[in-house]
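Student: What follows is a set of structures to go through.
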Structure P
Amino acid sequence: MDFLWQESSGGRRGPKKALTLDAIADAAIAVADAEGLAAVSMQRVAADVGYTKMALYRYLPGKSELVAVMLERGMRTPPSLPADDWRAALALWAESLMSIFIRHPWAIEASTGTRPIGPNELGWMEAALAILPAGLTGAERMDAVAVIAGLVRSLVVQPAEAGLITAITEHAARFPAISAALADMAVQGGHDQAFHFGLARVLDGLERLITQRV
């Protein structure tokens, strides 16, 4: 994991190298944004930055480490959160995380499973945990952040409403509950509100739990 923490630890001594991890990550991100994570390879990225594949191995052991650097670079640091309103702060945190996953859809896949984790990703978790008020245990605080992050991730990969409407048009009788909900939406509105609706309900539950204990 040292390659993810070099800047924080002061980096390595010696002459400045012509190629940097940031440049490698930016090239890999450009490929993933355009073609998906599967299109990223050491060979492809090396060609895009004008170096040989072997040159990249001086910086990274392989693709899994490259993906870790991509994620760290793509996430950057968390936004500044208001200190006087934890609900507004967590809403901003979730919205900012959503924007990252929309900008870099491959980050969903890149941030799953056992893998190296860098300071930027941990910084996002730190920011969310730090803004939660008293009244929750350590486990509950971690779970609260996990639930909000999970909501964000699940809605990024959820099928678009337009696709749902297209699929149900010819099969309305087979799925009456879906048809009724879509018909009500056509009259009452409320399209594409799953993120804000779900986030508000999670925050409502947290607020109620905290209020009961404080």
Structure Q
Amino acid sequence: MARGKFISLEGGEGVGKSTQLAALAGALEGRGLAVLVTREPGGSPGAEAIRALLLEGDDTRWSPRAEALLFAAARADHIDQTIRPALDRGLWVLSDRFLDSSLAYQGEAGGLGIEAVRDLHRFGSLDFLPDRTLVLNLDEAEGAARARNRDGSSGDRIGSRPPSYHAAVDAGFRNMAKQDPERIKLIDASGSAATVTARLLYALGDLLP
């Protein structure tokens, strides 16, 4: 049995990841592929327990270093317990966020530095990377408006951070795409949901059987 492919879907707040994750999974299943949809932080029992620690409480609950360590621990368990076994069974694994979110959020916007956060991933997960990372990209004002419509005035402790933080997150994603253009693809998230899904499939064209 051929090994499956691991695809991560990334982006800032309000870009439509949840909608597109479901649509992309359906499109791949329509092509006869077996698909597993997962998420970060989370995706395994241990990682889901850490998710609650990360997303609940006020913004001062964890220092940036503690937050990065928790994300790295959750990811290591997610990979060992969920992602690798599914890939070995030939499934395509779609994850709502993965390493590149930590690099953008904690490394770039959080000020820890992308290489420092990447070092945690090298240690905890042996630098395991997706076959393709699709970053949904949207005008900052439109993304913020979508996030407000989705969450109202409140969100989780990371999503509710100030606009300057989220602007730095977006810049981090764009910089990483420039540095690793073969793996990381920026996808225009404007327009209809169906149009965006078509763009995602096009960006996976070389991986599809």
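Student: Taking mean count of other Cβ atoms within 10 Å over residues 109-116 as the criterion, which structure among P, Q has the greatest value?
Tutor: Working: P: 13.4; Q: 16.5.
Largest value of mean count of other Cβ atoms within 10 Å over residues 109-116: Q.
Student: Sticking with this structure for a sec: For which of P, Q does helix-only ellipticity at 222 nm (-39500 (n - 2.57) for each DSSP H run of 4 or more, over all residues; to 500), calculated from the coordinates, equal -20500? Each step should come with its number before you reach the end.
Tutor: Details: P: -20500; Q: -14500.
Considering all the candidates, the number was obtained from P.
Student: For FRET efficiency 1/(1 + (r/R0)^6) of positions 69 and 189 (r between Cβ atoms, R0 = 30 Å, to 0.05), which structure out of P, Q has the highest calculated value?
Tutor: On the way: P: 0.10; Q: 0.50.
Answer by largest value of FRET efficiency 1/(1 + (r/R0)^6) of positions 69 and 189 (r between Cβ atoms, R0 = 30 Å, to 0.05): Q.
Student: Suppose FRET efficiency 1/(1 + (r/R0)^6) of positions 53 and 197 (r between Cβ atoms, R0 = 35 Å, to 0.05) works out to 0.15; of P, Q, which structure was it derived from?
Tutor: P
Student: Taking Cα extents along the principal axes in Å from the coordinates of each of P, Q, which one would give 64, 52, 26?
Tutor: Working: P: 64, 52, 26; Q: 46, 38, 30.
The read-out was computed on structure P.
Student: Turning to a different aspect of this structure: If relative contact order in percent (Cα under 8 Å, 6 or more apart) is calculated from each of P, Q, which structure is the one that comes out at 32?
Tutor: Details: P: 19; Q: 32.
Of the options listed, only Q reproduces it.
A short reminder: the numbers here are calculations on the coordinates, not readings from a lab. All figures in this text were calculated on a predicted structure; none of them were measured in a lab. Cβ atoms are built from the backbone, for glycine too; each structure is taken alone.
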